[in-house]
Structure P
Amino acid sequence: MRVRLAWRSGRPAVRGGRKWLIGHVAPPDWGRIFTEVLQLIGIDNQRQGNELLLQNGHGAVSWQVKYRWSIVEVDLKGFTAQKQQLVTTALWKSVRYG
């Protein structure tokens with residue numbers, strides 16, 4: 001069995017379904033990062049504390065910032081499978097490199 005860990009650039013992150021664990025030195029502004037990405041792909045959202053509510057009740061993106069790591073939970077509903085994949089991939093890349 002081979003295990004390969006590569007960390008070239010960006011933040012170290014682990015993705016497990018709807019919950020993601022992201023390491024960081026200084027806590028990023030997740031609200032700004034996620035809002036910019038969602039606006040780029042045409043999804044309106046509204047920020048409420050540590051949560052972004054997506055347009056027309058299509059789900060939410062929430063986060064908890066801890067010392068040296070954050071937990072992000074992505075809950076999407078009401079989109080097609082392709083749109084869910086697009087949004088999830090865009091958010092994942094923003095978590096790693098945003």
Structure Q
Amino acid sequence: MAKRTLKERLVCLKHYKNMFNAIEPKYKDEFNKDNGHLKRLLLTIASEIPYIDKRPYSHNIIGMSLSIIGEKFNDKIVYLIIENTPLQDRGWGYILEQV
């Protein structure tokens with residue numbers, strides 16, 4: 001895999017920060033479960049957001065990560081992730097409309 005540029009890493013960090021700030025105040029206990037599994041899933045999503053429609057499988061990786069978060073933690077966390085990232089405009093907005 002090619003090394004990420006500084007710009008790509010900053011974009012990833014921005015998305016992660018937005019997700020973390022939206023989720024952390026309401027679901028602080030979830031971050032301490034499973035040795036940081038939720039944090040790793042958020043980082044996975046944040047690192048794939050810039051590559052939606054650019055790399056094959058970025059949609060699949062994001063979708064699977066959201067599915068795991070919904071099953072293992074809480075569906076409301078998934079909604080917060082979608083609301084606070086570009087995912088709402090990139091194909092996952094329909095999930096918020098179903099709520």
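Figure out for me which of the structures P, Q the number -19000 belongs to, where helix-only ellipticity at 222 nm (-39500 (n - 2.57) for each DSSP H run of 4 or more, over all residues; to 500) was derived from the coordinates.
Details: P: -9000; Q: -19000.
It was calculated from structure Q.
Each of P, Q could give distance in nm of label points 7 Å out along Cα→Cβ at positions 27 and 51, but the derived value 2.4 comes from Q.
Looking just at Rg/Rh (Cα atoms, Kirkwood Rh), which of the labels P, Q belongs to the structure with the highest value?
If we compare Rg/Rh (Cα atoms, Kirkwood Rh) over P, Q, the biggest value is for P.
Which structure, out of P, Q, was distance in nm of label points 7 Å out along Cα→Cβ at positions 11 and 75 calculated from, if the result is 3.2?
Numbers: P: 2.1; Q: 3.2.
This value belongs to structure Q.
To which of P, Q does the computed value 13.6 (mean count of other Cβ atoms within 10 Å over residues 35-42) belong? Of the structures listed, the value fits P.
Each reported figure results from applying straightforward, stated rules to the coordinates on display, with no laboratory input. Note that this is a predicted model, so its numbers are computed, not measured. Cβ atoms are built from the backbone, for glycine too; each structure is taken alone.
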